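Just so you know, all these numbers are worked out from the coordinates, no wet-lab data involved. All figures in this text were calculated on a predicted structure; none of them were measured in a lab.
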Structure P
Amino acid sequence: MVVEMDEPRFLSGKLLLAMPGIGDPRFERAVIAVCSHDEHGALGIGVGHVAAQINLKALLKQFDVETDHLSDVPVYHGGPVEPQRGFVLHSRDWAGQGTIDVAGRWGMTGTTDVLRVIGTQQGPRRWLLSLGYAGWGAGQLDGEMKRHGWHTADGDDHLLFDVPVDQKWSASFAQQGIDSRLLASESGNA
């Protein structure tokens, strides 16, 4: 007797990729790093779009963080919920107060201590800063996964930290052997 393994029920540590025709312009070509997903809901950080008119160095100076050694990297639009709240996704070589280990793949910290250590060059080796998040209530993401709208991909450090923001969506599909140019904007029924 062969026992088939179901897909993992929860998506922590995965990437959600918006399918063409998702129906919500806020998520068009979205790439969302799922940081927490369980029976109570889900939280993800968008890494596929840059927050408009936000300068990293100016933002960090508001927290008295030294920025002389930092490049002015993009600040990501993390999602529509609490767009003034910051989150740092980072490599697992650093953890501080409030750091959440995301499925053994990366860390997520939403406290200012991570910004301060980044400013001292003592923090995580790889990191990105997002403002806002995407959130789903209990069962909401599970329901959305059954409709046309989202595709999942493995959460990968290279995709998360190295691929330029304007290429993350197509590169995430390409990593799975999918040419994003060939995706349809609606699904059918068999």
Structure Q
Amino acid sequence: MAELRRYSYVLHGLLPALILRGWACRVSRDPEVGDLVMLQCAPESQWLISIYRGCGPGGHYDRKHTLESLKTGELGDWHNVGFQVLDLKECSVGNRWTWTDEQFEFADKFAKAHRKADFHLNLPFIDRFDGELVHIIFRTRFGFDDIHTPVPPFAWKKISQRRLLEMLQEGESLHKSSREKATPPDGAKGER
């Protein structure tokens, strides 16, 4: 089975975090359904970094644990193994580990439109996918303000490159107007 793009993404985010933060990247608790886990006491396999999908009845080590390989998406059952639950905030993995290859392809299209528009101060980001819709937000580079402007969600599967570029440019205009409304006039004192 082919390697999924999420696997490479997670490894590039996870390895530096593990080297720099070590055990801080791990949570000491039993895995819950949906957790990103590292398999322990098991031979090297595609399930070493997996998504925990559940367990059957029995004692801790007697139970059958179902894992989804982050690398291939295959399901596998494991017995008599341990887990390290990864702290996603500490590991700086974000939510892309849940994306499909199709969503990564859209992210490539998004990056191409982003480069073409050549945004300087107002930057768009893919916030999340919600079924057939994608949610994009704009924020200001360098954290000059805390304004995050959402773009109206749109269907991401069939959008053309040209229309995506137009949507991002419209979103940038919306973000600029949001920033102008939130910024006090020159010389005015007070909180924003």
Structure R
Amino acid sequence: MSVEQDLIKEINAFRKDPKEYAKKIAKNKEYFEPNSNIWKDPNTKRRIKTEEGPAAYDEAIEFLTKKAKPQEELVPSKGLNAIAKDFLTEFQKDPNANVEIDKIVENHGNFTGNFRRLIQFGSNTAELVLVNLIVGDGDKSRGERDALLADNLKRVGVAHGKHDIYRQCSVIVACTQFQNTKDADDKP
């Protein structure tokens, strides 16, 4: 199974039962070096300096166990996958790219309602991608977590690939509704 397929499963498991997903956050918190903001990747053994350290994990766990509400699973979309792939290609060229969202979306179709794009660099598994987005180390707004739990998002597309600087890059795009102009099979 690909990281993309695994990532959609992880997102839907998180949306379906945020309280249960808090256990994965707690498990990943265990990889911090004692009394430190250094997190050691269990897969690659790379040491990563975080801004907030274990405190961000504690905050995420508390939010998921006490405040987060379960949401419907997101339905995968071929068109949104293509959009995510186009964003990935742009971020592989330049991680600070100022990509024109409207132009990429218009190449594949159009959306109604809310549209969100989430980007995560450095994680090589679907679980780590999602844990990092949920924890939101260094982003006090926790906007990615809020987006992943938004009740007005219904469709999702993902892309994951290599990155020259950050090793890995994942892009998630989600929206309320999407009409794909290139593939008639993209209806919910």
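Hey, helix-only ellipticity at 222 nm (-39500 (n - 2.57) for each DSSP H run of 4 or more, over all residues; to 500) derived from one of P, Q, R reads -12500; which structure? The correct label is R. Comparing Rg/Rh (Cα atoms, Kirkwood Rh), for residues 27-130 alone across structures P, Q, R, the highest figure comes from Q.
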